Each structure stands twice: as structure tokens, then as C-alpha cells.
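Engineer: The following blocks contain the structures, represented as C-alpha cells.
Nothing in this text is a laboratory measurement; each read-out follows from the coordinates by a stated rule. All of these numbers come straight from a predicted model, not from anything done at the bench. Cβ atoms are built from the backbone, for glycine too; each structure is taken alone.
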Structure I
Amino acid sequence: MKTHLNVHYFQHIADEGLGSCEDYLKQWQAKISTTEFFALPLDKKLDIDALPDVAEIDLLIIMGGKMSVNDEDIYPWLITEKRWLRRFIALGKPVIGICLGGQMIANVLGAKVSQSPQKEIGWTQVYAVETESEQYFQLPHTFEIMQWHGETFALPKGATLLASNPACHHQAFQIGKNILAFQFHPEITTKTMALFLEDDEEVYRFTVHNSELKQELQLTLQDNQLHRYQQGHQILNQAIDYVLQKI
């Protein structure tokens, strides 16, 4: 990985930031910039020239969000965000999508994003799909990771499934060696977990049938639970290294 990378991320939730990987990128003297889509008025039609020049960005990370990638009528700036992403991918540049970000990658590449058979919230077990080690990004055989989603992506043409679990079959995929999409949240820290839990409406939407789940998640903010976050952070750091291996 080269130093002084130009890293850009698409942010859809106020104060969320890049999560755990920000410190890792700063170790490489990365110049980090963001587009704060969350700050735009709902009906804002964004000009694509307001976004960075795709040629100047070395790595794009697309963060999560409460909206659906299908909500273009509600959030018309999604149309521009997707147009920019298509241009970026067409140049063969490295991109990582997290939750909504993974769904957006799938969507712009022609795959359907729809309601998941089962909402996932909290720490769940995910299983790596067996792939040839030299050809694909390697995930741990079994790992516990944070989830917070109600939709899921189909696999785009040319994608390889990397991870799965019984609740949501498509947990991660890659295309080539420059595109990685995760349905789960490897980037989450105690700070972002606390931020998520402050959103009473969103928490209720996901925990209405399990009133004890919010309390269980609050317990993972304690110092003796920090180990639960570490494997996700390691996965994301390795994902960054993987998509940047030719840079």
C-alpha cells in the first residue's frame, strides 16, 4: 500500500465517521475526505460535479445508512451518488461497501436489493464460504460480527460470495480484487454503537419483538466487551490492504 493515499468516504449518518479504520488509514498518512449525504435536504438534487473527481480518489469506502438504496424518490441525491459510483468502478478503482454501502455496490452493478427474510441486529455468527485462498479475500472460517440491517443484496454478475449465515445468505461478496461488499459492520466501535443506540426510532424498529435486545447491546459498550469489536476491525483493515494491493 502506498502512503499519502486519497481516501474518500460516503457518509449517510451524522457523526458516524469511518469507524475503526480511520486510525489505520492515518498510519499510512492517508488524506481522508467525505461527502456528507446525511446533511442534504431530502429533496436535494445533487449535481455530480459537487462530488470529487473520480480520478483523484485512490480508495472509496461507502458507509451504512437508514435509507434504502431503492429510495431515490425520497432521496434524489441517491441517483447522483450511484452515477458517481458507477464511474469509479468503471475505472477499476478500489471500493469497500459496508451495510448500505455493500447494497449500493450491488445495486449499481445490476443486482436486486430487497427486504431480508429476517432482520439482523446485534452480534451474530457468520461463516466464510470456501474459496480458493490465492484468488479471493480470506475471511475467518467463523466469526462474530455486528449486524444492523433489514435489507439484503443479491449477487451482481461476476461476484463471488465470501460469507453467509442462516438469517441472511449473502453476507459478503467480492468482484475482482478491487471490490469488497459487506452486509455486516466490521467498522463499528463503542462510539458508533452508542450513536446507533441513541436513535430511539431506529432501535424500536429493529427491537420491537425483543425488548431486551437494546439492553444487551448496551452491555457491549463496557470495557470488558471490547474484544467483541476487535475481529471486525482486523477484517476491515485486511480488506483495505487487499483492495489496495495494486496501488
Structure II
Amino acid sequence: MDLHLNKRTAIVTGGSVGLGRALVLSLVKEGVNVCFTWQRDEARATQLIAEVKSAYDVEIIAVNTDLSDEKHREHLVSTCIHQLGNVDILINNAAIWLSGYVREIASEDWDRVMNVNLKAVFHLSQLFVNHCEAKGQPGTILNITSQAAFHGSTTGHAHYAASKAGLVAFSISLAREVAQQNINVNNLAVGIMDTDMIRKNIEQDPNYYLSRIPVGRVAQPEEIADIGVFMVSPKTRYMTGATIDVTGGMLMR
């Protein structure tokens, strides 16, 4: 299926590892130019750029970005526009997942989670919407949320769950604001994936995690990414303010 994404330009936060990396690879397969962020592992970012350039006729850049920093976020968007010429897709994928029960969470850790998982999404979305409106162009925002937004945390990650629930409400609110400007805003709710962020936990207690997933297995990032790329394509122009469940049945009602 041709998703009609050729020559579009996307920003993907947290694009060097995990689901972000899979999103980048799925986008470039469709001919999308990509600007992705990385923070700690430059080698992985460099390797991903080399992999993409060797196989696809697209432009790709990586920007070292501390998403908790306002100036870094502004630099990310301006760099993408300056080097790639435009941006008309924004995928807010990056998140941090700190541990701690509510009675012991430090206020600094609460703020860290909210700054990256929610405030950065607000600010990048604001910059993106203003850019699209200034150019008079359509745009698409995809926010990666979690089953924890709807079920809460059962393992001491209340700050993460709260940030992801806030993300859903923010996305719906923004979708209403910009629908008339031909800007779509949607959420992709993910469950338990085989990524660096959670792999160690799964290995320590696989039965606990697998028992929560009706399909009986964790997701591979690539299968989630393909759904995400479909969601930012023109095929879904009539969908906005929606949350798509790709949790292996964890959100079934």
C-alpha cells in the first residue's frame, strides 16, 4: 500500500533506540525525510544514519537534544527546518520511565518525568503548529502514550502513568484546537514492548508481564512502528483526537 508519504519530513524524538528507531526505519521506507533526537548514545545515532543512507534515498539528520530543556527543543525544530527545509510530521515518542512508589518519589524525579514526557510534548507541538500555520500547510502529530494512561501503574511508576494520562488529554484538547487548520493529532497507546527500557524487568519476571497480555507475548517495536507510520499518513486525514490501542489486548473492555 502506498501511504503517499514520499518527500514528507518528520521529527521523531528518541529516534535512536527502541520504538523510536523502528519508527525512523518505517518512515524512511516510505520515503520520508527524518530528523530524530538522541541524547546519550551518539554511536547508535551515527549507526542508524549510516544504515538509512546506505539503503534509502532520503535525507536524515540526528540532533543531540535534552528534551527537558526549552532552548534544546527550539533548536531541534529550527535545525530540522533549516537543514531539511520543512517539517510536517511530529512524532513525540521519547519518554523516561523512573521507578518509585508515590510515598518515596522525589519531587525532582516527578519533575523530570513530567518535563520530558509531557511538557516537551506541549512545547514541540506548539512550535510545530505555529510552523504549519505560518506556512499554511497541513500537519500531523502522533503522540506515543501507554496502557498505563488508562490502567495506572501497578509496579511503582505513578509519575510515568500520570504523564501518559496527561498526554492523552492534551492530545484531545489540541486536536480540537487545530482541526480547522488541517492539523491532525492522535495517540498511539502501546503496551509492553521488547525494548531496552523494559527488557531487564521482563527477563527478571517474565510470567508477571506475559500474564497481563491477552495475546501472550510482548510486542516487537517494528510492528508498533508500522501502525504509527500509517497513522501519520494521508490515509488517516479524517482521524483526529483518537487513541489507537496496540497493547496486545491489555486495554480490552
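Engineer: From which structure (I, II) was helix-only ellipticity at 222 nm (-39500 (n - 2.57) for each DSSP H run of 4 or more, over all residues; to 500) calculated, if the value obtained is -8500? Could you put the intermediate results ahead of the total?
Structural biologist: Values: I: -8500; II: -14000.
Derived from I, not from the others.
Engineer: Which structure, out of I, II, was mean count of other Cβ atoms within 10 Å over residues 19-26 derived from, given a value of 18.4? Write out the running numbers ahead of the final one.
Structural biologist: On the way: I: 18.4; II: 25.8.
Here the read-out was taken from I.
Engineer: If distance in nm of label points 7 Å out along Cα→Cβ at positions 99 and 147 is calculated from each of I, II, which structure is the one that comes out at 1.4?
Structural biologist: Label of the source structure: I.
Engineer: While we're on this one: For distance in nm of label points 7 Å out along Cα→Cβ at positions 91 and 131, the calculated result is 2.4, so let me know which of I, II that is.
Structural biologist: Working: I: 2.4; II: 1.6.
Only structure I yields this read-out.
Engineer: Any idea which of I, II comes out highest on distance in nm of label points 7 Å out along Cα→Cβ at positions 107 and 203? Numbers along the way, then the final one.
Structural biologist: Details: I: 2.7; II: 3.8.
Across I, II, distance in nm of label points 7 Å out along Cα→Cβ at positions 107 and 203 peaks for II.
Engineer: Compare mean count of other Cβ atoms within 10 Å over residues 155-162 across structures I, II and report the one with the greatest value.
Structural biologist: Numbers: I: 16.1; II: 19.2.
The maximum falls on structure II.
Engineer: Given a computed value of 0.40 for FRET efficiency 1/(1 + (r/R0)^6) of positions 43 and 163 (r between Cβ atoms, R0 = 35 Å, to 0.05), which structure among I, II does it belong to?
Structural biologist: Working: I: 0.40; II: 0.80.
Of the options listed, only I reproduces it.
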